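Multiple structures follow.
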Structure P
Amino acid sequence: MARRVGPTGLVYANDISARALRELEQRGTREGLANIRTVVGEVDDPLFPQRDLQLVVVVHAFHDFSHPVEWLVNLKAYLRSGATVAIIDRDPAQGAESHFWSRERIERDTAEAGYELTKAVDDISSHLILVFRPKTQ
């Protein structure tokens, strides 16, 4: 993602594990990527330092969230109007291990948090890509 947004873009890497983020910082340094900022979040709040993010991508992690609805509710405070949230994970309907969450569960949690599905891709390998936007009031 850091390469994709280019040198003028900024990527926030968010995790509740400071150790995982330190490893990412080291990798970014090795690869010469200066546009990555790491943010240690909480289980129910990402604690991003900005409140105008245009895209949040959750990759291979949503199934591990202990408070997914609360996290998504709190995420809205960091999003600009029209922002999107993409959840990319392995799909149990396509043979992924059972600890991954079903599309139905992810859609239920996001709906409960006040998001609407705008796009779904479930025909790429064994992955599920779901794109959401916060519902407008």
Structure Q
Amino acid sequence: MKISEHVYSIDRLEILFPGHEIIPYILVASDHDLTLIDTCYLGELPKLQRNLNNIGYEMKDIKRIVLTHLHSDHSQAANEVKNRISSSSGQAEIFAYSIDATYLAHNPHYPSPPDSKIYEKLFQRYGLKTEDVIKEI
């Protein structure tokens, strides 16, 4: 969705809870020079790619990825986006708070953020239904 001449939102990227979404933003500095504000879950990358294509750009046009914070819905795909850009003859930098660098570098190894199954098990343990928790959010 076009917000202004140089700003787009990437809408309808899902998070763990149905009915909620993450909205990354694209800032256009010039042709083929984009900044991506936040990413998404790995599974949502095809939607991110389609949205970029719909506004006339490709993943390799992203030169900078800025992460506002490291909740997994905002950052899980950051390294994969960077890898895809690097493998398509481009290069991108990731900008985040310095304290978050170890998470992004997976040093020490970080298996992955929790997925919906972990939350469902946790809710079950405490006798909660996912639908009821979502209503409270």
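Identify the structure, out of P, Q, from whose coordinates semi-axes √(5λ) of the Cα gyration tensor in Å was calculated to give 29, 19, 12. Label of the source structure: Q. Source structure of the calculated read-out (distance in nm of label points 7 Å out along Cα→Cβ at positions 87 and 119, 2.8) within P, Q: Q. Quick check: 49 is what I get for percent of Cα pairs over 16 Å apart, for residues 47-102 alone, calculated from one of P, Q. Which structure matches? Structure of origin is P. Among candidates P, Q, the computation of helix-only ellipticity at 222 nm (-39500 (n - 2.57) for each DSSP H run of 4 or more, over all residues; to 500) that gave -9000 used structure Q.
Rule-based calculations on the coordinates, nothing more; no lab input. Given the structure is predicted, the values throughout are model-derived calculations rather than measurements. Cβ atoms are built from the backbone, for glycine too; each structure is taken alone.
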